[in-house]
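Pasting the structures here.
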Structure I
Amino acid sequence: MGAGSDIRLLLADVDGTLITNDKVLTEAAQAAVRDLDRAGIAFAITSGRPPRGMRMLVEPLALRTAIAGFNGGVLVHPDLSVIESHPLGGAVARQALDLILGQRLDAWVYTEAQWLIRDRDAGHVAREAWTVKFEPKVVATFAEADLAAAVKIVGVSDDLDRVAACESAAGKALGDRASAARSQPYYLDVTHPRANKGAVVETLSRLMGVAPAQIATIGDMPNDVLMFAKSGLSIAMGNASEAVKARAGAVTDSNENEGFAKAVERFVLPAGR
């Protein structure tokens, strides 16, 4: 969709969008959210992160709206109490896990409450723990009970071509039984089909009584394109790929150069009431 008018809600991705590469929420970003509030425009966040991995943003941003973790797999209030949850289902989770491991990616399993891994020293584990501010639980194998409760399974590899190939294979194998999209070039997120950022737009529209055409979205990764397509105003970060930028109605600066704050000032506030 193109640029909208009468924008009443801005939905933002977190990593690569709202915060810098060093996971800093800048003063300018915080000021931009305060400007939205003064203009009567609500602000919400969505991410592949678990909800508890976003709790450090609640106070500095004075969040009052639903927080969409796991790309919408679990929506919570700012106090992290659950609004709604969309587990994958044991059979789909098992198939996704087997596919990811068969493609020689590492695998992480997330339930509402836990992050399960097989190797504490595997790639990206330490960085992820530092990012989300809690530690994973190491298991020898992923139990069927854990898979039955899984809301997200992540394939992880620094072989980016392999991750892209796994995304394609997962899409073909899982079809409409799951959503498979990269939240980072090295992360493939597999979630319930309703757990995607396009569905987050629809859910927030329902919960908040705001028409999708009155929602602005901003992000940087392929999984953000799904919310671009559902919103009235879509903004790609300057650090996004050309393919992602091509699917947005507007493009701002990078997350390392205050792209979020600039987008609020240039695109969102003028489109508000």
Structure II
Amino acid sequence: MSQVRIVTDSTADLPKDLAAKYGITVVPLKVIFNDDEPLRDGVDINTEQFYRRLVEKKEYSRTSQPAPAEFCKVFKELTSDGSSVLSLHLSSCLSGTCQSAQMARDMLPGADIEVIDSKLASMGHGMIALEAARAAGEGKSKDEILGIVRHMVSGAMLYFIVDTLEYLARGGRIGKAQALLGNILSIKPILYLKDGIVHPLEKIRGRAKAIERLTQIIVEKAGQRRVKCSLVHGMDPEGMKQLYQKIVLLLNCDEPVCSTLGAVIGTHTGPGVLGIIVFPE
């Protein structure tokens, strides 16, 4: 059994069955509706409950990162038998989660803990955690796994469509896409993450055309290279189906890993998001 343990946070949006299968420890962030008690993402509230409150009940939500003490408890347990820990997290430009993990690492100076800022979000760092855990299960060394992680971080391409920029703006995560605010309703922005920050790419009129263009962009970027791929959505299964049917025919990849955006990422993107993350092999 490998002595490298993989930790990530709930913004990775990893399907629970995959996290369990590969022994990935997920530290939850929290979502807070109005001034209610914080709810642990994926623990106290699931995706269906979250979007119901967000869309049907029109409740406002905000998010909160884990405290260093929460990471410290996890790290202490995982390293108690001498194991190493690789802890992969949401872009530090979008959240203080990575900093909390770094503070927890510093609280355990005798433990072998590596904290990595993925500069990604959602299944961006979720896929990296998944590949790291697979490598750990195969008995690869910490350095070998770090090589895989760094290669994936450097080559990742994350593009997404939002139904509205309202949520990114309200949560302060809008980054360089600020310039697109105020557009008419039928315009669907295509955005991407670069160096952990949201950037605007194009403005497309109509959702169907936006999905078509998103597909074209990814196919152009990936070319014929062999890739790993993940598709994500914010409670838009029909849009996900359309994107999936296009991608599987055009990309040189195995079965894409599909996921629904959880409560924390959903707070900042809103409903109706469609995204694709690609990692050249």
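No lab work stands behind these numbers, since they all come straight from the coordinates. Because the structure is predicted, anything quoted here is derived from the model rather than measured. Cβ atoms are built from the backbone, for glycine too; each structure is taken alone.
Starting from the value 1.07: which structure in I, II was Rg/Rh (Cα atoms, Kirkwood Rh), for residues 66-217 alone calculated from?
Working: I: 0.97; II: 1.07.
Comparing all candidates, it corresponds to II.
Using Cα extents along the principal axes in Å as the calculated read-out, with 56, 49, 30 as its value, let me know the right label among I, II. Intermediate values should be presented prior to the final figure.
On the way: I: 53, 35, 33; II: 56, 49, 30.
It must be structure II, since only it matches.
Quick check on the output: 22 is relative contact order in percent (Cα under 8 Å, 6 or more apart), derived from one of I, II. Which one produced it? Before the final figure, lay out the partial values.
Working: I: 25; II: 22.
Attributed to the structure labelled II.
-11000 is what came out when helix-only ellipticity at 222 nm (-39500 (n - 2.57) for each DSSP H run of 4 or more, over all residues; to 500) was calculated for one structure; which of I, II is it?
II
When distance in nm of label points 7 Å out along Cα→Cβ at positions 106 and 162 is computed for each of I, II, which one produces 1.1?
Numbers: I: 1.1; II: 3.1.
Only structure I yields this read-out.
So distance in nm of label points 7 Å out along Cα→Cβ at positions 50 and 258, computed for just one structure, reads 1.9; which one of I, II is that?
On the way: I: 3.5; II: 1.9.
Value 1.9 for distance in nm of label points 7 Å out along Cα→Cβ at positions 50 and 258 corresponds to II out of I, II.
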